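For reference, the structures are reproduced in the following blocks.
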Structure I
Amino acid sequence: MATFGRRVGTRHNADRCAELGVGVVLDALTATPRAIADAVDTVDGVGGDYRYGRAAGDLAVEAARQPRPQHLAELDGLLDHA
């Protein structure tokens with residue numbers, strides 16, 4: 001994922017994607033078309049580097065293991081009693 005972190009919320013999300021290894025952060029005000037194209041090529045695995053795709057797959061597996069919305073009320077109730 002090539003992300004543009006400019007505003008407060010998006011900057012945090014963009015930085016987190018980079019930290020997790022699933023994306024590259026670009027500055028929306030200074031990124032050139034070439035920098036954007038290079039970032040997209042990088043995360044798409046052009047040149048045989050698939051680390052971003054592997055990291056995204058790992059993150060997807062982790063996300064799939066999270067509790068489903070129907071279980072959140074039960075978990076919230078447990079926190080109230082802790």
Structure II
Amino acid sequence: MGCGAVWEDAARLFVSCLGYDEPAALSDTYKVDFADWEQIDQNLLGYIAIAEGLGVVRGKEFRPKELLTRAAAAEMIYNYLSF
């Protein structure tokens with residue numbers, strides 16, 4: 001059995017690497033457009049909103065608790081390096 005990162009942890013990592021921890025901590029000021037937004041840990045909502053706003057994560061659903069696949073991780077890295 002392996003271990004891996006879930007989507008919300010990966011988004012937090014990218015936003016943290018950009019130095020946006022302080023604004024991301026203000027999670028009650030953010031809104032996301034993902035259909036499954038209610039599944040997102042409310043303490044991480046700011047990170048997810050910033051990642052969405054920067055285009056690091058995209059789509060209609062975020063799947064915050066799902067394990068990140070290699071393909072999805074590669075796409076996030078590409079999006080992170082592209083903005």
Structure III
Amino acid sequence: MLATFKQISVRSTITSEAAREIELSTKQQTSAVEQVSLAITGVGRAARDTQLSSEKTLTTSGKLAGISGGCSRSSARRRPEERREA
């Protein structure tokens with residue numbers, strides 16, 4: 001009977017150690033999930049920033065194309081002698 005109690009004690013100790021390991025593993029997984037969540041939030045923020053920047057670049061390039069076209073038309077209307085002087 002004493003041997004049975006020793007086995008129970010040993011198995012109880014093993015079970016307690018396993019429970020501690022599971023608890024630690026769960027905490028590590030929770031921390032990892034939080035880090036991934038923060039990273040995903042950062043990627044989303046970067047994507048929105050990139051989209052806004054792209055929209056501004058598109059608007060600016062459209063304006064520059066308009067200015068360039070205006071300059072080209074203005075230059076084409078100048079008389080040949082005016083173009084040589086410039």
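Quick one: helix-only ellipticity at 222 nm (-39500 (n - 2.57) for each DSSP H run of 4 or more, over all residues; to 500) came out at -13000 when computed from one of I, II, III, so which one is it?
The correct label is II.
For percent of Cα pairs over 21 Å apart, which of the structures I, II, III scores highest? Walk me through the numbers before you get to the answer.
On the way: I: 46; II: 20; III: 71.
Result for percent of Cα pairs over 21 Å apart over I, II, III: largest is III.
Laboratory data are not the source of any read-out in this text; all were calculated from the coordinates shown. It should be emphasised that the depicted structure is a prediction, and the values quoted were computed from it without experimental measurement.
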